[in-house]
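Got some structures for you, see below.
Bear in mind that the values in this text are calculations on the coordinates, not laboratory data. Quick caveat, the model's predicted, so the values are computed rather than measured. Cβ atoms are built from the backbone, for glycine too; each structure is taken alone.
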Structure 1
C-alpha cells in the first residue's frame, strides 16, 4: 500500500490491484482532509485509473462534503466506463450510506473476495 495522506485523525492509502484501486480510509473523512483527498484521487484518475473500491472498515466519520465528493467521483467514473464500490463499511458508515441513498447507486461489498469475484 502507498500512503497518500496521513493526518492525526485521518489517513488514506492506495493499493493498485489488477482491475481496480483499493483506497483505504481510516478515521474521520471530513472537510478538513477533503482537498488533499480529492487531489490524490484526481492524480489517480489522471493516471487512467477508472475503477475504485473504498475500504471504509475503519472510517469513523464522513460529512456532507465527503459524501458529495464520493457521489461526484461515482458520476465521473461512470462517464469513463469505470466503476466504484464500498468495501466493508462499519455499521455507522453503512447507516450513513443508506440515509444518503448512496447504497442504492454504489455497490457495497462485505469482503475483498466479493470485490475480486466482481472483477474476475
Structure 2
C-alpha cells in the first residue's frame, strides 16, 4: 500500500539522487580539469515517444498537433517538446572547453515546463 503511494515520487527522488551524485563526482575530481554535470531533461520528443503519442491521438480522435497543444501548452514556455538534437547540443557543449568552468551543475533542459526554481 505504501509502495503505491510513493510511485509518483520515484521519478523525483531519482532526479535528486542524480543531482547529488553529480555534485559528489565534481568534488571528487576537483582540480583535475575534469568536469561532471547532469542534464535534467523535460518532455523530449524521441522517435518512440512520437510514435506512442500519435497512436494516443488517433485513439482519442484528435490530431497529433492538437494533443501536443492540449497536453503541453499549459506550462511549457516553448509550447512544444524538446527535440533530441537540443539535448545532444547541450551535452556536446558541456563536454567542450567552452564549458570548462561549469561543474557539479544540474542543467535543466525542460522547455520552461517547471514553474518553480
Structure 3
C-alpha cells in the first residue's frame, strides 16, 4: 500500500506502468512473459466497469481457447489510469506494458523485440 500511495497519482508514465503491472501480476498470477505479451486488444471493459483480460495462450494452456482473467476494482483503476495517461487505449495492436521513453511518452510497440544478444 505504500507503493500505491507513492505512485498512484504520479505524472510519470513509468511509475504508472509499473504500478499497474505489479497489481495485475499479483491479481492474476500470470507470468512476466505472459503479461509482457498482453496487447490493448486483449483488454476489455465489461458493463460493471471491471476489466477482463483475454490471453490467447499461456505457458501451460496452449490448445484451448486461452485464459480469461477478471481484474478487481483496484487493478482495473490502475490499468485504466495507465492506459489513459499513456494514450495507448486507441492503439489495439500495442503492447499494454510498452516501454516508456525518457521524455515521459509511451512508445507504441507492436512487434515483439528480439533479445539484444541475437
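I have 19, 17, 14 for semi-axes √(5λ) of the Cα gyration tensor in Å, calculated from one of the structures 1, 2, 3. Which structure is it? Here the read-out was taken from 1. Rank structures 1, 2, 3 by mean count of other Cβ atoms within 10 Å over residues 49-56 and report only the one at the top, that is, the highest. With respect to mean count of other Cβ atoms within 10 Å over residues 49-56, the highest-scoring structure among 1, 2, 3 is 1. Could you figure out which one of 1, 2, 3 the value -10500 for helix-only ellipticity at 222 nm (-39500 (n - 2.57) for each DSSP H run of 4 or more, over all residues; to 500) was computed from? Considering all the candidates, the number was obtained from 3. Tell me which of 1, 2, 3 gives 38 when you compute relative contact order in percent (Cα under 8 Å, 6 or more apart). Attributed to the structure labelled 2.
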